[in-house]
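K.L.:
Just below sit the structures, each encoded as structure tokens.
Rule-based calculations on the coordinates, nothing more; no lab input. As the structure is a computational prediction, the values presented were derived from the model and not from experiment. Cβ atoms are built from the backbone, for glycine too; each structure is taken alone.
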Structure P
């Protein structure tokens, strides 16, 4: 029996995404089919607890840095999260709550997760609409030819 099924993990990550302000494309499945937020330098899982506090749900962030010094600076910048695994140039951090805006910025930066683009209330320009229509036409032609 799975203590933290993928559906529950996905729901928790969907709550985390607006708090992080990350792109919708960051939510992916790993090799085992579990959902995670994926970045260039790390990823984030929703977990049912840490080894110290097994019943306290939260988020586990894994970071891989280029050097040991970079990992040291990452730990200092992410000091609001508890270090669970401290390697030479990589490690895992546990956060038992949603991050604040400044914390989310640090998490995105060190994990390499893309920020969600703020489109505002502006309507697309004529050029953008034309480009979309041309793309849709090309795609329909490709599908029809296949």
Structure Q
């Protein structure tokens, strides 16, 4: 159960480093079928970094730490730098492994707000009618 405890900045950073080591040492076992006979095997794929994963790890291991990230009313302002760094490291892991094809690129894009959105035809206006020009083979409309 979570304990309500105040971590020092050094303890908080050490907890993050411990979590990263745990993630690196515990890859996900993906079931695969190999060869023409479909021999059953496992492939080890890297476990992705997620903020939720870190928060859960911290809660189980030491105490609740979500309040450091939320920083309500500026109560945890001394933790802003380490929280920002943790978020950047997690995002970097997700983006790089998504680009490498180790994680689902679509999910990685959505989690990190990387989806490309462009409206090159309507300038954001609703489409009420569509006009189609039919061009015949002889070049006449």
Structure R
């Protein structure tokens, strides 16, 4: 399947930006567990939105995003050295909270399963069996 140029350049830019932020930006506000999860390019390749995932509390995330914004010019210059594009894209950085959202959803699912098991136990229903009311309604 053929992919468009913006997606291909975005994938390459993700790798390059991850390397630059991890290895070349020497700011103590950027923690070790910082990664670029994806890069979305505009169709004309003049704008790039990089989604950055930071492991830590809210203050750590804010400090890291501030440090990346402060180093945006350096990051753009280093990126242009590694990726040969006609126009150097303007970089936009956004915090990626998908890992926290996934953990929160996992917690909600676990809590719901636990509550369901407690409710079944209080009603005297074997947790291994299905809901008897569902089977009775199907047979009727």
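K.L.:
For which of P, Q, R does Rg/Rh (Cα atoms, Kirkwood Rh), calculated from the coordinates, equal 1.10?
P.N.:
Working: P: 1.10; Q: 1.24; R: 1.27.
Derived from the structure labelled P.
K.L.:
Can you rank P, Q, R by distance in nm of label points 7 Å out along Cα→Cβ at positions 11 and 27 and just name the one with the largest value? Kindly include the intermediate steps, with their values, before the conclusion.
P.N.:
Working: P: 1.3; Q: 3.5; R: 2.9.
By distance in nm of label points 7 Å out along Cα→Cβ at positions 11 and 27, the leading structure of P, Q, R is Q.
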